Structure I
Amino acid sequence: MNHLQDKVVVVTGASSGIGAAGAKALAARGAKVVAAARGQEDLDQLVVDIEKAGGTAVARLTDVADAADMQVLADFALEQFGRIDVLVNNAGLMLFSYWKDGAIEDWNRMIDVNIRGYLNGVHAVLPVMLRQKSGHILNMDSVAGHQVGDGAGVYSATKFFVQAMTESMRRELGVREGIKASTISPGVIDTGWADKVTDPAGRKAAQELNAIAIRPQSVADAVVYALDQPADVTVNDLIISPTRQNW
């Protein structure tokens, strides 16, 4: 049975990488995708690609770090499709630096997107799901939310936060309200993240790590698996990593 058919799925960070691959995979399973990101051109192309493949998608330019903008996104999804069944909190930043580098701008950017962005998403869609008495919030985590690597202290801290918030949601919303909460924890995925690191030493470490990275499609397959479950089954966490990744 296909449990994704006609489900309305909001995907943040949908313009590239895991978000784009996940949006296409979900649309291929019959979901109605509401794609959100900060790159209009890439979002437009994503919608074209999904529609050409026979799927359904709409898109809206959105800054997840802006709570008001995320509320507008939720309202947009309701206007388009009348409900919100799933939120995939996917937009994120992985910026390597060492503590001695004092890369406070990178640290704050990760806090804004990886923590505030996820909270803003939950805040925007949860009232809808509570009214519906159903829903699923999938928070994209990381293996860095399970253990800490060199140069990834702040990034790991944001992902440990995601682990904690999702476990709290699982107990409070899943057990009491029937609204599912899950995480997927990817290892090194080739999404272009290494080139976004501004600190020179951090960028070098990131590029070396990215040499073993696997494709975003591998994570998209995990997203489909986690979401394509009956109402009484929740996939709590999936870890997807390269075979040669040693942490």
Structure II
Amino acid sequence: MGKMIGLSRNLKMTWLNKAVELLSGNLSEKEYKDKLNEYLSFEIKSPTNLRKTREILMSLWYYENSELQSLRAQAWSLLKKDPDNALAAHWSIILATYPIFVDVSRIIGKLSEFEEEFTLRQLKQKLFDEWGERATLFHSIDKIIATMKAMDALRAEKPGHYTIVRHEVRDNEINALLASTGMTVEDKGNFTLQDLRSMSYMFPFKYQIERDMLMTNHEFTITNIGGEMMVSLTASL
């Protein structure tokens, strides 16, 4: 059975921000849906596309998900602190929710290690090798690229040719969120410092994961295995 894609619509930053803004109202599921429908309907006229977009946004921020609970709290806190943290907050939650976004981001990150510019053709070929060549995947890639452009993570130099927009991270709370996200996505228990410094799916960010930040942040547990510092997410009580 093929892997589930799920991310079938492009997202705009304003829509993502609205999905978070509505959380402050402690709305019931029906109330949240109604308000999100009303907001999205100004831009999305197709009932089917509106429903799909709404469900993606709710999967990211509203629907109960024990694996995302801590990460959502971190991301939401950063958004309330400063709206300029929106890229890191939303990027992290999308990565942790949709494996297809992780794989697209990882491939882009790897491609950018060799060339400043990558092509949609290169990306699709590498993704088809991993996921299989399916119509739903072909459609999803275009939507994900459109989302990344809308989030100011990619820039189209010409049709089918893209470069990465780099965002420097100076806030240790954002660095911590990115580290937490990577550890949630990989879900392998223990991580070295190098693991956290080389997360290719974090390609839009010029981030820094330092020992001191990890040791003073309650989100992380530090252990020593074979003489090497290992980091894990602190287990929820």
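Computed from the coordinates by the stated procedures, all read-outs in this text should not be read as laboratory data. Given the structure is predicted, the values throughout are model-derived calculations rather than measurements. Cβ atoms are built from the backbone, for glycine too; each structure is taken alone.
Figures for the structure shown
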{"read-out": "Structure responsible for 2.9, with distance in nm of label points 7 Å out along Cα→Cβ at positions 45 and 93 calculated and labels I, II on offer", "value": "II"}
{"read-out": "Comparison of I, II - label where mean count of other Cβ atoms within 10 Å over residues 165-172 is highest", "value": "I"}
{"read-out": "Answer label among I, II for the case where P(r) over Cα pairs in 10 Å bins from 0, in percent, for residues 61-116 alone, calculated from the coordinates, equals 22, 41, 29, 8, 0", "value": "II"}
{"read-out": "helix-only ellipticity at 222 nm (-39500 (n - 2.57) for each DSSP H run of 4 or more, over all residues; to 500) from the coordinates reads -13000; which among I, II", "value": "I"}
{"read-out": "Read-out distance in nm of label points 7 Å out along Cα→Cβ at positions 157 and 189, computed value 4.3, structure in I, II", "value": "II"}
{"read-out": "Top of I, II by distance in nm of label points 7 Å out along Cα→Cβ at positions 125 and 141, largest first", "value": "I"}
